[in-house]
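Asker: Below, each structure is written out as structure tokens.
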Structure P
Amino acid sequence: MKDRACQTKESTGRAPGETAGRRRRYGVAPFTPLQPIPTPMSAKANAPRPLTARRSGPLTGTVRVPGDKSISHRALMFGALALGETRIEGLLEGEDVLNTAAALRALGAEAEKGADGVWRTRGRGVGGLAEPSQVLDMGNSGTAARLLMGLLSTHPFTSFMTGDASLVKRPMARVTTPLERMGASFVLRSAGRLPGAIVGTDRPVPIEYRLPVASAQVKSAILLAGLNTPGRTTVIETEPTRDHTERMLRHFGIDVRVEEAEGGALAASVVGHGELTARDVVVPADPSSAAFPAVAALIRPDSAVTLTGVGLNPRRAGVYETLREMGADIAFTNAREEGGEPLADLVVRGSALKGVEVPPERAPSMIDEYPVLCAAAACADGPTVMRGLAELRVKESDRLAMMAAGLEACGVRLEMGEDWLVVHGTGRPPKGGATVATAMDHRIAMSFLVLGLATEEPVKVDDGSFIDTSFPGFTALMNGLGAEIGEA
């Protein structure tokens, strides 16, 4: 994508901070590019924290993993748009989500944790966010960066966004391309990377956009931009992706249509200038985070672990379906629903796993869980074939290459292509004994620490400091179940 020069809004005939149509008037502070957003857990580079996992005995106990990261980001953002006070229970208090809260405060919304542990937001209404006087630092979170780009693209001011050393390597063109069609413009580094400027439009136009690659982040960014756009904005996806945005918008009172399109595709749409009404949100335990103790229990004989209140959105639960096909003893109990999201308790027992072929069409429902699935596959009997993995190349790291390199270092035989991986399990844990590079990727770090609980020799990761971005307290929770993970 070609860089674009910053544009002013002088041609609109409105004073800075004045909105069009249903938008509200608000004050605009001058931009000071060197002033970072103050945040309790900043996105500054952390000192590396090597961690080592050693073969453990059976894992046992009942735990709740932290709240769902995807839902936590959205709960804060939608609360920032809603009229009234939104109460959020179970919010993930990892660095990524705290950075989102800090960014929303810089945009004029209220987002604070109460003495009772419940987060509360007070929003500014659709179209009512204020121009920030600070750079929006999104830390490690591609989800937060892309969704917020959607929100900001239909506000008539310029925002500046950056992230940590991992996020600024990730491509943003997939989201800026449709947002430009809606009227926004962007000034980004080569290959559409942060840091950069988001030049919002005061004359957004609705679009119908077919996703070239399955991406819930891109879909959500367009729908969020559509909230402040007159007319109907539609996103068409040929492969179903996470639908947290659609579910939560309905929870906040927005009419979201999801209809079948040509060729069996799904078309999700919103009509702009509706109002979000504040609602209480209970955030389920994160199914991606729950997959780590679940796999750890599966690969340690005689384990029995219960994971409470895990979100089981059908478009997120692919890893559990795959593990059960591999012979995993996983039972879903106490099924219920909170805020439009299904959840249940997971009872996981040590199991003899076998290799399977994972259907490529399942990839969107488990894309973040392939790294830990690789740990399970390394201990399974026979080959596990995984295809349709191109999206792993553009995550916090090139997760496909990182997992392959780490597995081979641990003595696992495998084959890898541009978008596929075959892990040849032998029916017993691999040798281990490696130090694995993480490339600042929390899921790579946790996956190899899980594998190290079963390998013959310890597995060390070069840096576990980034685990807190998604799973604060990971080491303590795992060790409380009987794992042996410690400072290297």
Structure Q
Amino acid sequence: MRMLPASQALEENRLRCFIKSNFWIFLFMGKPVSTASGPLSGTISVPGDKSISHRALMLGAVAVGQTRIHGLLEGEDVLATATALGAMGVRVEKDANAIWVVDGVGLGGLAQPGQELDMGNSGTAARLLMGLVGGHEITATFVGDKSLSGRPMKRVSDPLTQMGISFENEKNDYCLPLTIHGTGQPIPISYTLPVASAQVKSAVMLAGLSTPGITTVIEPRATRDHTEKMLVALGANIKINDMENGSREISLTGQPELTAIEITVPADISSAAFPIVAALVVPGSKITLKNVGLNPLRTGLIDSLLEMGGNIEITNQHLEAGEEVGDIMVSASALKGINVPPSRAPSMIDEYPVLAMAAAMATGTTRMEGVGELRVKESDRLSAVEAGLKSCGVAVRSGDDWMEIDGSGGDGVPGGATIKTHLDHRIAMAFLVLGLVGKKPIGVDDGSPIDTSFPGFTRLMNGLGANMSRD
């Protein structure tokens, strides 16, 4: 049985992306473009959940035994995690049946890496791995691309420093490149998150695995709980207390023996968001998405679209390794503007860009509040969405943590613009969706970042009947 090392898979994936990108550049001599299409129809499966894929690899690495992962997302972000784990002595390979196999080294078993850990564009990989590495007596230097190197890591380094883990970099700004000095026995702490963040929560919990006591994280609002669910499935002792004020307390008992399991990664709700919105706004459309992860802490977009009048039905609901999964049927709908409350932000923080595209087609004004976190994602997503919508002829306003969009009442948008994506995959995909209802084509300046999370995006969309020029 032929096994494909994660490092080789990453290089082959990058080569594939390079060849595809250059082929279309030479063919069209332009940028990725989306134009108005007829109705979308069909049944599809989107790639595996990126958040769960990262966690399956990391927790499989420190479990005892062999973790087999079905449906792992093979985007660049996740492959970067696999390669980094390989550099620390973990055997991570894909077998002939496309199942990823992780031979766990046990808690505390990660080895000193002989190279920098390149996180590419993935903030999730960087922040979570810092927590995992911090619980080992090793030193590792994290690097990333230009976009990731400008994103803040201090929100992770602050609590990890309290646990006895130290950091250093040349500029003393806690941005990548950043060197972490781990410890074999971190100090158990009780940490209250200043801002709700699943990445920071998870980093503290992953470091807490190595502590000789109980590590507690208190989040102001519940965020995605994939880390907690997977840790429990592998045998960790976790207690969760929902507080009367809406906050949540998670306590983890350190130094458990994690036992490897079989993991099936559901389809990513964040990736499903793009065809869902496309089907809602393109007249006459009707599509079905199979086996989508429906974790209640990730479905804020569905709640918002239903509130806007979206025709969305969920069927075949069931559990996969503790995660809610189901099929989503979507039909074109007349949407109306709504107020999206700040309390919904943790459950849809990655979906606001594509929600903005739905808002641009709705009747009335949509206001999104409590979205300041979008300013420190892969790009300043609020600014990128605002600038892009304005260039497409959509009226939009924003502040530090809010945005308002005046919809067209279902009459399409003027379009005719090339959007600056700032190397942000979600900005690129969102505006390619909007182009399907543009009176003039809408292009993006760079489609290559899409492969970090949604390989084959335009091919899948075109299979439904969309008109996107590049895959």
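Read-outs: derived from the displayed coordinates by stated rules, not from any lab. Note that the structure is predicted; figures quoted are calculated from it, not measured. Cβ atoms are built from the backbone, for glycine too; each structure is taken alone.
Asker: Quick check: -9500 is what I get for helix-only ellipticity at 222 nm (-39500 (n - 2.57) for each DSSP H run of 4 or more, over all residues; to 500), calculated from one of P, Q. Which structure matches? Spell out each step's value before the answer.
Answerer: Details: P: -7500; Q: -9500.
The read-out was computed on structure Q.
Asker: Taking FRET efficiency 1/(1 + (r/R0)^6) of positions 84 and 308 (r between Cβ atoms, R0 = 30 Å, to 0.05) for each of P, Q, which is largest?
Answerer: Values: P: 0.50; Q: 0.15.
Largest value of FRET efficiency 1/(1 + (r/R0)^6) of positions 84 and 308 (r between Cβ atoms, R0 = 30 Å, to 0.05): P.
Asker: From P, Q, which structure was FRET efficiency 1/(1 + (r/R0)^6) of positions 76 and 260 (r between Cβ atoms, R0 = 30 Å, to 0.05) = 0.40 calculated on? Working shown, then result.
Answerer: Numbers: P: 0.40; Q: 0.75.
Going through each structure in turn, the value belongs to P.
Asker: Still on this structure: One of P, Q was used to compute mean count of other Cβ atoms within 10 Å over residues 220-227, and the answer was 22.6. Which one was it? Let's see the in-between values first.
Answerer: Working: P: 27.6; Q: 22.6.
Label of the originating structure: Q.
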